[in-house]
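> Listed below are the structures to be examined.
Where a number appears in this text, it was derived from the coordinates with a stated rule and is not lab data. What you see is a predicted model; the values in this text were computed from it and never measured. Cβ atoms are built from the backbone, for glycine too; each structure is taken alone.
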Structure P
Amino acid sequence: MTDNMPEVLGRPAELMLVEDNYGDILLTQEAFKTCKIANRLQIARDGEEALKMLRKEPPYGGQVTPDLILLDLNLPRKDGREVLAEIKGTRELATIPVVILTGSRAELDVVRSYELNANCYIAKPIDFKQLQNVVNSIQEFWFSVVLLPSQRSREPAA
């Protein structure tokens, strides 16, 4: 992680990685460490944990809402398709961009993800250098090009 903060956010980017494969988690964390933009990467190991974190249910009451979610499709307890449907079906969460980052290249998974309002679909790269390129592209696009809603706009109305 570097000290360059996304200009739009004025703070480190808050990212959530929803991934059950420990090796993929380590590789993704390492790829994000090499990015030019300061970020904090929260990890959820399954779909149920991700939704609890997003809803700030115990023990995640102090959890920060992510600016971007990287979501694997094949997860234990609640798969990524179910998680995506719940995120996009919840008013306070629906505006969080969800990037599907999965090993599946199946056309059915791609189509279904977009039907559930995924913001983009990326097949996991095979080697670390390609993963670094993907992570840099994600960071550049989502935190330098795109305008994201503020954290405040995601808070429930009083």
Structure Q
Amino acid sequence: MTGAVLRGVELIDCVLQDCELSGTTWEAATLRRVRFDRCRMTGFTAPELTAAHVRFEDCALVGAWLRMGRFDHCTFESCDLSESDLYGASLTASAALRCTLDRAEASAASLRDVALHGSTIEGVTGVPSVQDVLIGPEQIVSFSVPVLRAAGFRVTDEHDEPA
């Protein structure tokens, strides 16, 4: 299905295994109780996706465009979401476990009751609305730097007096 453009895709109670979905566009798609295993989804585009009880495992979602998507009770496990676009996406009661989220765009995203154990967020841009996000103790330092930077904190050796 590489590069296919589909509108109104609706998948219910499906398993997609070892699929090639790179460059595919699914406009206004609805997914319920769907599982993606080891799928190659580089550049996958799914604007306004509605997903409930969906699982992505060992999937390559590099550069995926998931803008304004709604993810409820969804899990991304061991997925590469580097450089993905999550602008305005809403994740509720979901998880990104052992995922790479480096350089993702997260402006206006909403994360509520989301677990990020074992995931990385180096270079994430934008400031999402965050409530009840869970991380592991080994992630405190790597997560604090981007969060403090986004909040406007700067680290300097000394305070420079205004001239």
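> The value -10000 for helix-only ellipticity at 222 nm (-39500 (n - 2.57) for each DSSP H run of 4 or more, over all residues; to 500) was derived from one model only; which of P, Q is it?
P
> Also: P, Q: which one has distance in nm of label points 7 Å out along Cα→Cβ at positions 50 and 122, as calculated, at 1.4? Provide the component values of the computation, followed by the final result.
Details: P: 1.4; Q: 3.9.
Only structure P yields this read-out.
> Using relative contact order in percent (Cα under 8 Å, 6 or more apart) for the comparison, can you identify which of P, Q gives the largest number?
Largest value of relative contact order in percent (Cα under 8 Å, 6 or more apart): P.
> Any idea which of P, Q comes out highest on mean count of other Cβ atoms within 10 Å over residues 58-65?
Sorting by mean count of other Cβ atoms within 10 Å over residues 58-65 in descending order puts Q first.
> So distance in nm of label points 7 Å out along Cα→Cβ at positions 10 and 34, computed for just one structure, reads 1.3; which one of P, Q is that?
This value belongs to structure Q.
> If you work out percent of Cα pairs over 12 Å apart, for residues 90-137 alone for P, Q, which one comes out largest?
P
> Follow-up question, since we're still on this one. For which of the structures P, Q does the calculation of Cα extents along the principal axes in Å return 47, 37, 28?
Label of the originating structure: P.
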